[in-house]
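Input: structures, listed below.
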Structure I
Amino acid sequence: MKLGIIGLSNSGKTTIFNALTGQNIETTLYATVTGEPSYGVVKVPDSRIDALAAIYKPKKTTHATVEYVDYLGLTKGDAAQNRKVFDLIKDVDAIVHVVRAFQDDTVMHPIQSVDVMRDLETLELELIFGDLEFIEKRLERLAEAAKKGKKPGEDEKKLLEKCRESLEKEIPLRNVEFSDEEIKAMRHMQFISMKPEVVVLNIAEDMLNSGAAVQLQAEAYFADRGSANTTRVVALCGKVEMDIAQLEPDEAGAFLEDLGISEPALNKLIHVSYKLLGFISFLTTGEDEVRAWTIRKGLAAHQAAGKIHSDIERGFIRAEVVGYDDFMAAGSTAAARDNGHFRLEGKTYEVKDGDIINFRFNV
């Protein structure tokens, strides 16, 4: 899974990137218009992998991972500057939209004052304007080709006009209903407003116990616009999360306890991203490796096997499956077998989150 972190300048998105990845990318007090993108890979927190590793004691333990990319802040009304960001993140699975909710006179705000709902809407509009710009250029090229005698692609033209109509009404494409054929035809266009979105409200430390109010306000904003299924909202304090990320595990636990927090909010951000995108994990175990594999919910067993290796999908015979909870209740592979928890499933079996699977295949 790959996520692009975006936001207006000085929203704290690089602070959150640092907290997520453990990196120490420089943050600035003023808006910047140049720089290089930053990339980081993060392990997906999964207590199931840790528990299975304690049982199997494998040579290698592999968590699922998320890749994050952070770049320049977006600028209201600057299409050329914003296009740099859009071109970088056009292939991400979803966007993490950071909105500033903290007050700090030492950190300049690009629109002079902190206003969560204004800033949220401002960036949403920039995504829409970016897609509109792309569509207008594409339609112009189709018109020019038609003048030269080249038969235009009518289906593409109709699809682009459908998209333009919604965008001109300030409706992001993630909220527009498209057929499977239209979605397939749009894939190469990589519209930014089509991406599922996690909105991160970057609150101040003194708002840790009161951030729910602004979160509810943002959730209501998206609900009113039909975005309940395509957008999620999380409130966190980027500064605190970065402090936690730099601590040793024991120290981090004590710090969280002092704050009255059960786990870092960044863990919640990862899990929310998974749910938004419809991702789940199935597990493989053994003395060599215990591993989590990320797939989309609803994937059939033989397709899940292909995530491990194409040969396993091609030569799929059966999947030997046991649910994680059943396995842990039994306490061992032998006990789970004795209790009848293992079962054989065919290629059309829909893999469930937490399934422990051993694939039988022959090539």
Structure II
Amino acid sequence: MYPELFYRIALQYLEDYKPGALKEMLRLSGSAKSLFEEPDKWRNRVNKKTQQKSLPRITDNIRRTVEKELAIMEAQGISYCFYTDEFYPYRLHSCADAPLGFYYQGNASLFQHPHVLAMVGTRDATEYGCQCVRKIVRELQETDVVTISGLAYGIDTEVHSRSLEYDIPTIAVMGCGFHTIYPAQNQELAQRIVESGGALITEYSYHTIPDRNNFPKRNRIIAGMSDAVLVVETGYKGGSIITAHIAHSYNRDVFAMPGSIFDGMHDGCHNLVHKNVAALVSSGQEIISLMNWEKTAEPRQMLLFADLDDQELQVVSLLREESLMSVDQLSERLTTLSPSKLAGVLLGLELKGVIEAKPGKCYAIVR
């Protein structure tokens, strides 16, 4: 009755179903449209708790809300990235609490970029903190990297601004809808991010106002979309500390900048290091080296391809095509290989020097 996008947007208004249950229902049904229109595909294959709930349906209120949302999206040039889309950030797929989808403007190809660094910090940034951001971002020009932050006051604003200055693509994750760019002073910055080849994203519908509860929640997206998180400057508490701990729980690398022991603005960074949540860094080159992000001039000729079996060649073919893939991504594409068999193939290719492990349980061709 409705197009697929209509049903995808409608899913966020189903109050009786949690995201985890909806993801399982989507996996069994094959599409959001089928989830609503063909419940027999999934109904008897989910857990009993889900079976006991009423079937998801499009109420008049949901229909009106979604129709208005779609009209605004078309008028404002806003797109929607859904959990089952190929360009949905592969790093987020490995996060249990990843959103079903999010709205975005800008360059969607950045969602699959091989090198993504989140940079976060206090809204009350000092001149020292801003200098740290400028130093790190300037030095990141040495590699092909995308920065991601939250478009908030302070360190976030500095990250996006310096990324634009040094021609580094940047992604801003908002804690509100596109109707109200927050803070208002960053409206021009948000526009420049999109125009320069970056992206703005939010999981919140167009008219969602900036709410204090939304910002800690959006931090999981910042952490989940990145390979590593750098905490530049923060006290003991705050959103940056939340982001660091979320990233740590996702098995992301976490880094922290040093500061004065007499300034409470750096206590959070020092405490993250003390608790072994973060590693101390003082330069962009350190991050590049620790993450193995060095640029290579020419791909090294791979040898011994004749010695690879069919399963190894399948993995190599995918990695040559996609550049960098997580274990989960490989498993999704190589359905003929069990997880244990895939692990053995990856280990064999590593020992042969054909592929190498990257942070975040990812693999790439050795160059």
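What follows draws every value from the coordinates through simple rules; no lab data is involved. Treat the numbers as computed from the prediction; the structure is a model and nothing was measured. Cβ atoms are built from the backbone, for glycine too; each structure is taken alone.
Annotations
- Parent structure of the calculated result 27, 21, 8, given that semi-axes √(5λ) of the Cα gyration tensor in Å, for residues 40-111 alone is the read-out and I, II the choices: II
- Mean count of other Cβ atoms within 10 Å over residues 248-255 from the coordinates reads 11.2; which among I, II: I
- If mean projected area of the Cα convex hull in nm² is computed and equals 20.0, the structure in I, II: II
- Identity of the structure behind 0.00 (criterion: FRET efficiency 1/(1 + (r/R0)^6) of positions 136 and 256 (r between Cβ atoms, R0 = 25 Å, to 0.05), calculated), options I, II: I
- When relative contact order in percent (Cα under 8 Å, 6 or more apart) is computed for each of I, II, the largest belongs to: I
- Which of I, II leads on distance in nm of label points 7 Å out along Cα→Cβ at positions 8 and 24, largest value: I
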